[in-house]
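Please find the structures below.
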Structure I
């Protein structure tokens, strides 16, 4: 399997990996199907051969496949957001790890689902416009830089972001 054949797509608030998406989209486009339901079903049938797709999640997969088909066709789509997106920026120093633990503890306490990522790559951190670590981004908004926010601040920020 070629590495360029593997892609990640959003499925609800999760990311899933697929093989053969580009090829399936090209085949379905060439088939001349017009209705969205037919396109989504054809993509599901082609992709299920090479990927595990649980029967209970087929409808979510079809929506995601149709979205990817439309993107590949150059159609502009509204940005989808599911749940919280949290990024901890820092090389892995004790303060970065403490921030990660605090965020995870507050998310657990509040029972909030979130995609949490620890960005350690300095170039990526700088590309985000952050010059000091640790830093905290919630839904791509910089909330703290160069300091550890206290637990109450974290709770307030996460509850507010989770309610949006």
Structure II
């Protein structure tokens, strides 16, 4: 499968539980190299089963786009204007250009709104991914998860109109 076999569309409320499942699966697939098991558990809100309620709340303020193959949602991105908030691809589909396509869509949306620079907060796992897409490091910083657990992250930015 390649990125041209997927389609992107705006997320709908009915997608919330699938997005939660992708979020959980993506975090569960991470090795405990940059974060402890406790931090990874907190990052997925101590959930093993999907619960779309937090995503439904986020949908009120964030723009969500999903990547799908046929009828199956396999990844998503969420953003507010110039900030990429979340990017998750189901582990089975990682490394196939889906995350890149979602980030490019976010950048295109920002460009269409006249924005020339975007930002994101990258997990330590994702820092290299964003560097390959033309993002640069602003600074290492603490990130406060909804449940109060603090994890180290990398604040990053990208000037639009540059190659990726």
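Taken together, the values in this text are just the output of simple stated rules run on the coordinates, not laboratory data. Bear in mind the structure is a predicted one, so any value in this text is a computation, not a measurement. Cβ atoms are built from the backbone, for glycine too; each structure is taken alone.
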*Using helix-only ellipticity at 222 nm (-39500 (n - 2.57) for each DSSP H run of 4 or more, over all residues; to 500) as the calculated read-out, with -8000 as its value, let me know the right label among I, II.*
II
_Say we calculate distance in nm of label points 7 Å out along Cα→Cβ at positions 33 and 57 for every structure; which of I, II gives the highest result?_
II
*Looking at structures I, II, which one was semi-axes √(5λ) of the Cα gyration tensor in Å, for residues 25-72 alone calculated from, given that it came out as 23, 15, 10?*
II
*Which structure, out of I, II, was mean count of other Cβ atoms within 10 Å over residues 105-112 calculated from, if the result is 13.8?*
I
_Using mean count of other Cβ atoms within 10 Å over residues 41-48 for the comparison, can you identify which of I, II gives the largest number?_
I
*asked:* If P(r) over Cα pairs in 5 Å bins from 0, in percent is calculated from each of I, II, which structure is the one that comes out at 1, 8, 15, 15, 13, 12, 11, 11, 8, 4, 1, 0?
replied: I
*Ranked by relative contact order in percent (Cα under 8 Å, 6 or more apart), which of I, II sits at the highest value?*
II
